[in-house]
1. One of P, Q was used to compute Cα Rg over 2.2 N^0.38 Å, for residues 141-284 alone, and the answer was 1.11. Which one was it?
2. Tell me which structure, out of P, Q, gives -12000 once helix-only ellipticity at 222 nm (-39500 (n - 2.57) for each DSSP H run of 4 or more, over all residues; to 500) is calculated.
3. Consider the structures P, Q: one of them gives 55, 45, 38 for Cα extents along the principal axes in Å as calculated from the coordinates. Say which.
4. Computing mean count of other Cβ atoms within 10 Å over residues 197-204 for each of P, Q, which one ends up highest?
5. Between structures P, Q, where is distance in nm of label points 7 Å out along Cα→Cβ at positions 189 and 205 highest?
6. To test your reading of the models, identify which of P, Q gives 3.3 for distance in nm of label points 7 Å out along Cα→Cβ at positions 261 and 277 when calculated.
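Every read-out reported here was derived from the displayed coordinates using simple, explicitly stated rules and does not represent laboratory data. Since the model is a prediction, treat every value here as computed from it, not as a measurement. Cβ atoms are built from the backbone, for glycine too; each structure is taken alone.
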Structure P
Amino acid sequence: MTNGKRIAVIGSGSWATAIVKILSNNASKISWYFRNQSDIEHMNKHGHNPRYLSSVQFDLNKLHLSSDLLDTLTNADVIILAVPSAFINNTIKDIPAEVFAGKTVFSAIKGIVPEYNLIVGEYLNTVFNVPLESIGVITGPCHAEEVALEKLSYLTLACRDITKADELCEYMRCRYIKCSSSDDIYGTEISAVLKNVIAVAGGICHGLGYGDNFLSVLVSNAIQEIDRFVAAVHPIERDTKASAYLGDLLVTAYSQFSRNRMFGTMLGKGYSVKQAQLEMNMVAEGYYAVKCVVEINKKYNVNMPITNAVNNIIYNNKSAKREMELLAEQLS
């Protein structure tokens with residue numbers, strides 16, 4: 001890259017594709033890692049991702065496509081990880097820690113690394129010795145599908161060194177993207193994890209036939225649950241009514257584009273977990289996250305009735321109908 005920071009995006013799913021689309025408005029060249037060489041060949045021939053957001057056409061002159069992960073990471077100043085949390089450890093576990101030295105690493109994953117039961121930022125710090133000041137989080141409220149349609153969307157970029165968040169914001173601001181900075185890497189990332197769990201709960205309720213009135217009560221209780229948990233895990237002054245917390249929760253709980261809500265809806269309609277996963281062509285992060293959150297909460301003992309209900313349905317084979325009836329008695 002001849003101008004500014006050398007930015008690399010790791011992952012080729014819908015959110016990674018949306019991020020590259022956003023960056024291509026301002027960056028002169030973006031390194032983009034694809035696991036499958038055949039997808040790169042398709043991109044080079046047709047100019048779009050064959051698997052996700054295929055309506056988005058890219059200017060190939062602005063992209064350096066590669067299936068060589070080590071080379072992509074080595075030749076970057078800023079790395080954006082956009083691989084599902086269930087796969088991130090397998091993707092980068094063999095990369096030497098020194099490859100990340102001196103680089104800023106932003107997570108756009110919104111999940112927990114199941115092998116370590118850590119949010120991505122803690123995983124990077126613990127396993128690869130990335131300093132907390134060089135770890136960032138990209139959060140919404142923002143769905144990839146609306147980015148593809150260039151509908152006005154908002155991002156929050158968090159980093160302890162807020163100048164690094166500000167720098168990446170400059171690359172991501174464009175006609176249809178507003179971008180703001182935060183120094184709350186723990187709160188924004190944990191909230192992004194929990195909103196996926198809540199969206200699964202919202203989908204289950206929808207599948208069972210509950211209406212908008214109940215969903216509004218569920219979501220208003222959910223932001224209180226999120227507030228209690230992030231305050232216990234990382235107690236600083238924050239406003240969880242801000243868009244990075246409440247806004248991201250709302251769009252994931254309500255939107256037709258929410259894969260977590262879709263997954264929950266299938267469970268509410270009687271699909272088994274395996275059937276729902278096979279039906280979807282995308283990863284629902286809430287499926288992996290809820291088990292990890294319940295495990296983490298054994299340390300903090302926060303009151304989390306919505307999270308516990310989702311965990312009981314997915315992992316303890318409890319009746320979705322009965323769990324939601326019990327949950328409804330606890331909400332106010």
Structure Q
Amino acid sequence: MCTMKILVTGGAGFIGSHVVQELLKRGDEVVVIDDMNSYYNPQLKKDRIAQFKDKIRFYKISIWDYNAMKTVFQTYHFDKVCHLAAQAGVRHSLENPFIYNQVNVLGTLNILELMKEFKIHDLVYASSSSVYGGNEKTPFAVEDTVDKPISLYAATKRANELYAHVYHHLYGMNCFGLRFFTVYGPWGRPDMALFKFTKAILEGQPIDVYNQGKMKRSFTYITDIVTGIIKSLDTVKGNDVFNLGNPDTVELNYFIECIEKELGKTAVKNMMPLQQGDVPVTFADIIHTQNVLGWEPKVSIEQGIKEFIEWYKKYTGTSHEH
């Protein structure tokens with residue numbers, strides 16, 4: 001396959017930085033846009049980028065800044081766009097709704113408009129399992145109706161899917177939307193459960209366990225997610241959405257047990273009710289993804305947590321003694 005010039009938005013993010021690594025490994029030319037915002041410690045973003053800084057072109061700009069974005073599109077002729085930049089976090093969207101609209105909706109519209117203007121036809125973008133909202137039918141399948149989001153974050157991700165459909169319909173753009181299910185692994189986000197729990201347990205701090213630990217999630221390991229993104233970039237055609245999630249759903253209590261086992265320490269648990277905007281279960285149906293992309297996850301929750309904790313100890317310089 002000939003090498004491609006690919007724009008990765010959110011390339012300093014958890015998923016984005018792993019995708020950049022993989023694209024570079026196979027010889028693609030990568031341009032990264034990231035605003036390095038302080039939703040969580042930007043040092044982690046800098047450290048992710050440091051792994052490949054000299055091999056990419058990097059722009060510190062926000063995707064909602066149309067003129068800054070346009071300059072980048074004018075400078076390079078991209079073959080494809082991998083759009084992973086977003087204001088993340090379900091709970092944070094209850095506190096700061098405007099930033100979600102600005103980044104996730106307007107930012108995505110800017111990308112679609114610039115792709116139209118510069119005649120770039122292929123887009124792979126991040127959606128989210130949160131679009132399934134209050135759906136009671138499980139597992140969640142891409143054919144299910146998704147018009148009942150229960151967080152603003154979820155609504156912005158659904159809006160992205162609808163916008164992509166419009167640009168496909170009007171301008172023939174190829175758009176693949178990927179509904180990620182609870183992604184975890186090395187270089188992960190500090191606001192996510194695995195990072196928070198590991199840090200707290202090591203420091204002897206209590207952890208907040210929502211819904212009495214009865215929540216179920218399709219935890220999906222980062223390398224599996226990256227494989228799905230790369231497959232999508234290589235085959236994107238028409239307009240479609242895919243679940244990238246582990247069909248083996250895991251209860252939060254078991255997830256915590258795995259962390260405890262790996263750390264050799266017991267967690268002090270603060271049992272809490274289900275939080276506003278949170279869903280009790282996410283459960284991925286991946287039949288469509290298997291059929292079209294030939295994708296299925298390979299990494300077990302036990303293996304994934306082990307890999308994360310090894311990385312975490314190395315990254316934070318935590319000693320290996322239990």
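1. P
2. Answer for the origin of the read-out: Q.
3. Q
4. Sorting by mean count of other Cβ atoms within 10 Å over residues 197-204 in descending order puts P first.
5. Sorting by distance in nm of label points 7 Å out along Cα→Cβ at positions 189 and 205 in descending order puts P first.
6. Q
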